[in-house]
Structure I
Amino acid sequence: MTYKAKPSSIKLHLPTSAPIAEKRPTLLEKHGDQRIDPYYWLNQREDPQVIAYLEAENTYREQAMSALSGFQDTLFKEIVGRIKKTDMSVPYRDNGFWYLTRVEENMEYPIYSRKKDQLEAEEEILLDVNQLAAPHAYYQVGGRAISHDNRILAFGEDTVSRRIFTIRFKDLKTGELLPDQIPNTTGQAVWAKDHQTVFYTTKDDSLRPFKVFRHRMGTPVDQDVEVYHEQDETFHCQVFLSTSKEMILIGSEQTVSSEYWFLPSDTPLDSFRLIQARQRDLEYEVDHLHQRFVIRTNWQARNFRLMSASPAQPGHSHWTEIVPHQPDILIEDTALFDQYLVIQQRVAGISQLYVRTWDDPSGHTIQFGEDAYVAHVGHNPDPQSEELRLVYTSMTTPISTYDYHMGERILQLKKEEEVVGGYDKSEYTSERLMAKASDGISVPLSLVYRKGARRDSGAPLLLYGYGSYGISIDPYFSSARLSLLDRGFIFAIAHIRGGEDLGRPWYEDGRQLKKMNSFTDFIACAEHLIAQGYTSPGQLYAMGGSAGGLLMGAVMNLRPELWHGVIAAVPFVDVLTTMLDDSIPLTTGEYDEWGNPNDPIYYHYMKSYSPYDQVEAKDYPTLLVTTGIHDSQVQYWEPAKWVAKLRDMKTDQNPLLLYCNMDTGHGGASGRFERHRETAMEYAFLLDLAGMQE
């Protein structure tokens with residue numbers, strides 16, 4: 001079916017001239033054709049001309065949306081107005097202390113604290129992130145870890161938004177920050193049982209975690225001992241503590257292979273031992289409890305199974321089965337307890353929690369009373385507990401924390417996220433639909449809308465998608481989204497191939513030489529919604545971020561007439577150039593996700609869908625693109641180049657806007673309120689196009 005593009009905006013007023021990036025033709029590569037990239041120069045982050053161009057784009061967007069500034073401010077106040085200003089997490093108990101996180105009114109960042117033995121005890125402040133963040137435009141704490149004697153806190157600190165953390169240490173007895181500082185890390189520190197030794201991971205020039213070091217408190221960092229070096233550039237490594245706290249584990253992984261090493265945490269000066277050597281297409285993950293390893297693996301099990309092994313003989317020839325493979329159930333995660341084994345599994349696209357004892361496989365699934373929802377394992381640091389901490393949400397149910405007594409099968413709600421100003425879930429409807437893809441495969445769709453909202457050709461509908469890395473976009477709740485729903489928008493998630501929504505095969509059918517399935521699935525979902533009378537191309541909008549931004553660029557090129565407006569957030573749109581540059585973060589580790597373009601077969605396939613390479617002289621929908629100057633996941637120049645090429649080639653007069661946050665990276669602003677300024681900007685853009693500003 002062919003659709004005619006609709007007029008694009010109501011209040012957007014474009015300045016008389018848009019920013020134009022100078023063309024500087026540069027030969028990049030030859031693979032049977034001569035490839036010229038005239039905007040390649042935009043990757044010079046420190047070049048004043050590049051900065052000037054990005055600032056000009058920001059000014060242009062601000063002027064174009066100037067008539068919406070008041071509405072945008074209204075939306076921002078509305079969104080943050082639903083957030084409880086003073087709040088506290090559900091405490092959890094670990095090693096004699098109750099740990100909690102709280103936020104205070106008008107504060108952007110959390111306060112981490114603990115109480116000894118009893119919840120009624122005096123509160124001990126571990127970190128007030130508001131104080132630490134005060135001097136910085138961006139600030140994030142990551143990887144909090146406390147020594148086994150409860151004395152020293154290690155935490156990661158990122159002040160740039162490139163996910164490069166400096167590990168710092170705080171003496172919890174004196175309250176002083178210790179002089180030890182470890183730069184260029186992932187932010188994660190793992191304590192040995194001697195309370196003085198920590199293990200951590202550093203990054204190479206492309207920001208790949210590639211080395212693990214041992215640090216002794218009070219000694220210079222340049223004397224730290226390298227204990228692991230991942231020399232294969234397609235792998236990245238990590239170090240972590242097992243559930244038993246008896247083992248320190250190093251894991252090195254890439255898309256289709258993994259390898260783990262272990263060290264008893266009470267002998268930190270010993271050498272790590274290998275569990276199972278890496279093999280192509282053999283994936284496994286390791287935890288430890290009851291003096292044995294528990295291993296989640298795809299060995300002879302496409303959707304994974306659970307195995308166990310002794311530390312004395314850990315190789316896969318000695319693995320014994322705990323939970324067998326089931327072709328229609330994907331094992332995603334586990335939580336290990338002394339008496340119970342909890343399996344987070346995905347059945348027919350829905351994430352479920354299955355509880356059993358170690359000796360009896362006939363367990364049960366926790367029931368929540370909704371057809372479409374998200375349930376996943378929460379933080380469970382004490383394996384002796386009889387209670388499972390879990391997190392639950394659906395498209396109509398706010399994020400809820402439960403404790404589930406596994407023996408008595410009692411589910412106790414500890415906290416449901418409060419929506420300030422009142423929220424009644426009975427006023428909203430959630431649906432699950434199935435769309436037929438171009439090859440006949442059924443693709444799930446999750447929808448939510450306010451009861452009474454119109455469902456016809458005039459109904460505005462926002463279709464969201466991702467479809468990469470095996471990441472499933474589940475039917476989740478968002479209080480910010482109410483600003484769309486309450487104005488009549490329908491919100492839909494397309495559970496397309498490339499995620500693991502329907503198991504491992506669903507992922508494998510959406511990567512490498514099958515990547516096009518992700519895009520055609522999304523288009524099929526859009527056409528199904530139109531055919532079923534939920535909306536029309538004149539009111540259909542699309543949104544995706546990062547690899548979901550690639551999705552946006554691809555479906556715009558394939559079917560531009562389907563969309564009235566598109567938001568591409570931090571979009572991975574210059575696929576070919578990025579995957580040819582192994583100095584860029586993530587490139588080498590993702591050959592098994594996208595393919596290696598140094599192989600002509602992959603080169604030409606990637607070029608066939610790469611949004612930047614497939615821009616043509618034709619009409620495109622109204623487009624808002626966002627990025628961050630410090631983005632380490634998708635470099636800012638990808639969306640900048642894409643916008644520049646679209647400006648040069650597109651034949652329509654529809655608005656094309658680029659917003660570059662000059663202080664942040666991939667995740668946007670770091671504050672709990674401030675991050676919603678971009679949300680309000682995106683919603684103002686959508687609601688304006690839909691003619692629903694008020």
Structure II
Amino acid sequence: MILCVRIVRMKKFKLSTSIQETLLHLLLAAVVTASVVSLPLDFLEAPLYDLRSRLSHKPSADERIVLITIDDQTLNQINDLNPLPLSYHLKAVEKLEEQQVKAVGYLMDFNKVQRIDKNGFEKDTAQELYRSTVRMNAQGIPFLLGIPFDVNGEITAPFPLSQVPQAIAIVHRDGTTFGKDKVTRRGLISLNDRLAFEMALANKIYPNDGIVNPPGTYSSNEADAQYFLMQYHQNNNQVYDSNYESFSYPRYSFVDLIEGKIPAGELKDKIVLVGTFQRDNPNDFTIINSTQDSQLVPKILIHANILDSILNKQGIKQVQFPYLAILSFLLSMAIIVASFRIRPSRLIQLTFYLLIGTFAISLIILQPIPHFGSFWLPLGAPLISLTFSFYLMIPLRLYSEHRKRFALEEENKALIEVEEMKTNFLQLVTHDLKTPIAKIQGLTESLKRSLADRLSSKDLELMNHIFYANEELNQFVNSILELSRLDNQGVRVQLHSKDINQLLEQVILKLRFVAQSKKIQIITDFEPLFAIKIDTDLISKVLSNLIDNAIKYSNEGTTVHVETREVGEFVQISVRDQGFGMSENDLNHLFGRFYRVKNEATQKIKGSGLGLYLSKYFIEAHRGHISVSSELGIGTEFKILLPLSLTDTNLPKIDLVKPKFYMNKENNHA
């Protein structure tokens with residue numbers, strides 16, 4: 001990992017940060033993919049393949065294939081034991097010849113037939129059986145004998161049946177390869193350069209069609225054999241039902257055949273497979289699934305499915321290694337890139353969706369697709385690449401987040417120090433300004449009184465300007481001092497019963513002269529209200545600030561409407577003007593510290609930018625709410641909601657010292 005980072009960050013490349021990150025992501029994904037695709041993952045592939053095989057839609061069984069089984073019904077009716085005497089097989093072959101079948105695949109080991117003469121083989125019956133097979137082949141009805149196989153080679157039938165066309169009939173089970181769990185997933189095509197039973201029978205049935213290996217055929221050099229992933233075929237949505245002994249292919253009992261109970265013509269032009277099927281004989285069954293509900297299926301049904309897959313070219317093709325590596329790389333790359341760009345919770349969701357999506361895609365392509373066939377996408381490498389990338393990137397993401405958090409904490413400490421220095425500086429400066437401001441105000445008033453009769457009107461106007469400018473400076477200093485006090489000590493709300501209407505009248509009376517100087521009329525509409533508990537001093541400051549702003553930010557000759565009414569469990573106070581109005585951006589920042597609306601209409605209006613910030617603070621300290629709406633050129637309206645039943649017990653229990661503005665920016669954009 002360190003090597004990857006160093007390679008990308010080598011100075012001689014001088015790449016941009018984005019290119020470095022992209023190269024790092026590509027390198028990590030490539031390392032993960034190369035590591036995973038080289039692992040032996042058969043232990044994972046086998047159960048995943050079986051699960052998808054169970055979930056996939058299976059092709060319909062070929063109606064040309066019919067099964068004849070030496071089953072429990074046969075043994076019970078003829079009152080004999082399996083293996084049956086050779087004479088019964090002779091009768092069966094003769095009946096099949098009469099039925100004018102298309103081909104016969106006889107899955108029987110004639111070395112194990114029951115012998116009447118214990119000292120020898122029934123040569124006369126065998127000769128007659130042999131002649132029947134020769135006659136059928138002469139009539140264009142291929143007869144193929146399926147023979148067993150052991151480590152020493154084929155186990156041929158006794159003479160003269162050894163002269164009957166025969167091929168190795170093996171139900172392959174994964175014993176030393178793939179799942180290594182004795183589950184049947186593959187069909188045998190050839191062994192030791194000799195065609196297996198199903199492939200040989202298909203070529204005999206259609207000798208002129210040039211039947212080639214089914215899709216998905218592959219070679220095993222160790223076994224000197226060829227295999228393919230076969231399809232299981234269904235009828236009425238099932239392959240085999242053990243409860244009712246229901247097969248996906250038509251099945252008749254051996255005894256019905258030899259006793260002539262199968263209607264004439266029923267088997268005409270059918271490919272007939274003859275074999276054993278007894279419930280209490282484990283050698284007649286094989287497992288076709290490795291999942292918990294693994295299914296035992298008769299071997300003769302497996303032979304039928306292999307033959308069906310060969311005749312209809314329905315083998316399953318494995319996705320080639322390069323495509324598998326590309327898919328693994330893309331999944332790994334997706335997780336690596338996403339881990340740096342989305343939250344960990346979203347990364348978990350993305351990983352889950354990719355896992356489900358990959359499985360769904362593999363399930364879809366396992367279905368028979370017209371003109372393309374079926375494909376097997378091994379999922380071991382893609383899923384492990386996906387999972388490994390996730391668990392690899394989580395620690396890296398945590399490490400990155402830790403570094404960012406550490407940097408933010410360091411930055412926060414520096415900001416706190418700067419804020420403390422600024423606060424201390426403001427306290428020092430504003431406190432020291434109080435005395436000269438008071439002196440200027442006192443001297444100005446004294447000069448006005450002592451020189452009033454000797455000054456011209458122009459000089460008196462200048463004196464008044466000095467007085468008002470000093471008053472504005474005093475208000476600004478008081479706001480700074482109050483802000484500093486709130487940051488350091490918070491505020492204690494002292495509740496007293498007060499009539500809001502009466503408090504508003506007092507505030508309006510103080511601002512009447514300012515309104516008259518701009519010929520602004522203050523119109524009141526007070527609904528009779530009961531007294532509520534508020535901090536009179538704090539709410540008075542809020543109301544003064546709102547009404548004063550309405551006057552300052554309105555044109556001459558307009559009106560300011562002040563209304564009160566009871567709304568639910570609150571008293572609502574609204575202050576509406578016909579002033580300049582504000583934009584959406586101004587409204588988003590209006591209650592921030594030191595924020596002032598800046599445009600051509602307001603640039604000459606003086607203020608500290610703290611009034612609305614403190615107003616919001618004081619209202620929320622009362623468990624109230626303040627809101628604003630405005631339109632440019634139309635006016636602005638502030639609404640305050642104060643609870644009717646505020647008491648000392650339901651005041652906010654938290655410390656009323658507000659967080660620093662840079663630590664809680666969302667509070668500055670109400």
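Read-outs throughout are calculated quantities, based only on the coordinates presented, and are distinct from any laboratory measurement. The shown structure was predicted, so the numbers you read here are calculated from the model rather than taken from an experiment. Cβ atoms are built from the backbone, for glycine too; each structure is taken alone.
For distance in nm of label points 7 Å out along Cα→Cβ at positions 528 and 592, find whichever of I, II sits highest and give me its label. When distance in nm of label points 7 Å out along Cα→Cβ at positions 528 and 592 is computed for each of I, II, structure II gives the biggest number. Please state which of the structures I, II yields 4.1 when distance in nm of label points 7 Å out along Cα→Cβ at positions 504 and 640 is computed from it. Computed on structure I. If mean count of other Cβ atoms within 10 Å over residues 376-383 is calculated from each of I, II, which structure is the one that comes out at 16.5? Traced to structure I.
Could you figure out which one of I, II the value 52.7 for mean projected area of the Cα convex hull in nm² was computed from? For mean projected area of the Cα convex hull in nm², the value 52.7 is produced by structure II.
Please compute FRET efficiency 1/(1 + (r/R0)^6) of positions 56 and 576 (r between Cβ atoms, R0 = 25 Å, to 0.05) for structures I, II and give me the label with the greatest value. Sorting by FRET efficiency 1/(1 + (r/R0)^6) of positions 56 and 576 (r between Cβ atoms, R0 = 25 Å, to 0.05) in descending order puts I first.
Consider the structures I, II: one of them gives -15500 for helix-only ellipticity at 222 nm (-39500 (n - 2.57) for each DSSP H run of 4 or more, over all residues; to 500) as calculated from the coordinates. Say which.
Of the structures listed, the value fits II.
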